Structure 1
């Protein structure tokens with residue numbers, strides 16, 4: 001699908017309400033910090049929020065509310081005739097909508113899908129509202145911390161994947177002539193999120209999406225760094241004394257699966273990332 005790229009000076013009919021059509025029929029992905037922020041706004045634990053309102057272990061907000069006129073289900077946080085019940089805790093995807101955010105060459109760009117501005121299709125009333133620049137809109141939606149969280153978790157994703165590379169490339173597994181590992185990496189890149197979550201298992205899903213970090217929640221960078229350390233420590237404890245090639249294969253598959261699951265929660269191209277990692281591994285001697 002065509003993507004239209006915008007500068008921060010672009011002027012568009014942008015606004016945000018508690019009850020727009022954006023609350024219906026969407027796929028809102030979550031990173032772990034966003035899930036924590038949601039739960040605090042809801043005044044419940046992150047586990048309770050995840051189990052009540054999220055799918056696939058916590059990476060996607062559940063849309064199971066009363067349908068709109070088009071038959072699209074409402075977000076689980078939407079209250080009829082009121083709007084979003086946790087507006088202050090909403091994630092980056094909701095704050096930016098109808099815009100998306102794309103990272104290229106370490107620089108963020110703001111985009112929207114198609115050649116016609118999405119709000120003009122579903123919310124024609126925006127034509128009556130004052131126009132804002134993209135920069136003004138983003139500032140008004142207070143996206144800064146949420147963008148920091150997104151960028152920091154991209155680093156966490158890569159750090160997790162690096163462990164998977166080590167288990168394949170530095171352990172003797174690749175040198176053994178193994179071809180199974182990259183085949184499963186590719187399979188996981190295409191796998192439905194519910195199947196990948198099941199493959200990863202409850203213990204690792206909990207560590208990934210509802211980590212036991214009780215402080216520094218307000219600072220997304222500090223939170224993500226502590227989460228990264230927690231995941232690395234867990235991997236060291238689990239995989240530090242593996243003996244057989246089969247154990248190494250299973251560990252590499254598991255840890256890459258975790259990284260790919262997080263990538264989907266970040267709204268990334270999971271299949272594309274999987275293929276990229278496979279090519280890197282092959283360039284370092286892994287076989288397929």
Structure 2
């Protein structure tokens with residue numbers, strides 16, 4: 001039963017890469033309730049791993065809620081995930097909840113809150129290295145948002161070390177956070193370089209890491225691809241930026257994202273400075289369609 005439910009979670013995560021998150025939420029709520037409902041019916045040996053699995057369903061539901069633009073629901077789901085994990089004997093998901101809350105703050109352009117929450121997630125040395133690594137990445141993004149390059153690079157170095165330790169210690173079971181990035185710290189480095197005002201260097205890193213994203217991970221490809229297009233646009237490579245964005249905007253329609261929409265708006269603003277470019281004029285209808293509220 002545990003194996004079958006783990007497969008169901010994995011399939012739901014794959015579905016989340018290529019479909020509307022708002023449409024997925026009722027299914028995820030049903031799945032989570034189903035797993036929790038099984039807890040009183042199983043033996044003691046199965047109960048704890050079942051609760052942990054339920055916490056992973058709830059954590060993923062929180063991510064999809066944020067992607068649907070429902071930040072309050074995202075935080076509520078994350079709180080439920082923490083309670084389920086604690087009941088299953090996992091005290092560490094509470095630290096990951098700070099990482100999730102930091103992401104909400106990051107997309108709200110609140111650098112101080114992003115950094116503060118990410119630092120809290122790293123305050124307990126007993127927290128598994130993967131969570132500390134993800135928290136250090138989020139801290140780096142907060143520092144980049146604040147324009148502090150030195151603090152950003154230090155946080156990224158901590159992220160690399162922790163994520164490398166986590167990979168060496170990896171065991172069976174669902175993985176917390178993204179599973180579609182070959183080198184998460186490298187990709188986030190590219191993201192941060194743009195916010196630090198180095199778009200050409202950011203584009204080089206993002207170009208390399210983007211090629212390593214699995215073809216089926218549409219949401220991940222759209223997220224980092226739009227950031228890649230944004231970096232190229234800021235570096236003055238307008239036609240190349242439009243070429244990248246054109247394909248992604250078509251693909252992103254299948255898996256709309258409230259968080260990606262923020263970067264699409266930034267891309268539209270950046271390209272708006274080059275209205276006389278034919279590539280920009282050709283792309284403007286697709287950009288406008290992607291920014292309609294009904295398409296997030």
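Given structures 1, 2, which gives the highest value for relative contact order in percent (Cα under 8 Å, 6 or more apart)?
Values: 1: 26; 2: 15.
Greatest value across 1, 2: structure 1.
Work out FRET efficiency 1/(1 + (r/R0)^6) of positions 58 and 98 (r between Cβ atoms, R0 = 25 Å, to 0.05) for each of structures 1, 2, then name the structure with the largest result.
Values: 1: 0.50; 2: 0.95.
The structure with the largest value is 2.
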Source structure (of 1, 2) for FRET efficiency 1/(1 + (r/R0)^6) of positions 26 and 130 (r between Cβ atoms, R0 = 25 Å, to 0.05), computed value 0.50
1
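Going by FRET efficiency 1/(1 + (r/R0)^6) of positions 82 and 154 (r between Cβ atoms, R0 = 30 Å, to 0.05), which of structures 1, 2 comes out largest? If you can, show how the numbers build up before the last one.
Values: 1: 0.30; 2: 0.60.
Of structures 1, 2, the maximum of FRET efficiency 1/(1 + (r/R0)^6) of positions 82 and 154 (r between Cβ atoms, R0 = 30 Å, to 0.05) occurs in 2.
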Compute mean count of other Cβ atoms within 10 Å over residues 138-145 for each of 1, 2 and report the one that scores greatest.
2
Between 1, 2, which one scores greatest on mean count of other Cβ atoms within 10 Å over residues 34-41?
1
Output 16.5 (mean count of other Cβ atoms within 10 Å over residues 42-49, calculated) maps, among 1, 2, to structure 1
When helix-only ellipticity at 222 nm (-39500 (n - 2.57) for each DSSP H run of 4 or more, over all residues; to 500) is computed for each of 1, 2, which one produces -25000?
2
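Kindly point out which one of 1, 2 the value 14.4 was derived from, the read-out being mean projected area of the Cα convex hull in nm². Provide the component values of the computation, followed by the final result.
Numbers: 1: 15.6; 2: 14.4.
Clearly, the read-out refers to 2.
Since every read-out is calculated from the coordinates, none of them should be taken as a lab result. All of these numbers come straight from a predicted model, not from anything done at the bench. Cβ atoms are built from the backbone, for glycine too; each structure is taken alone.
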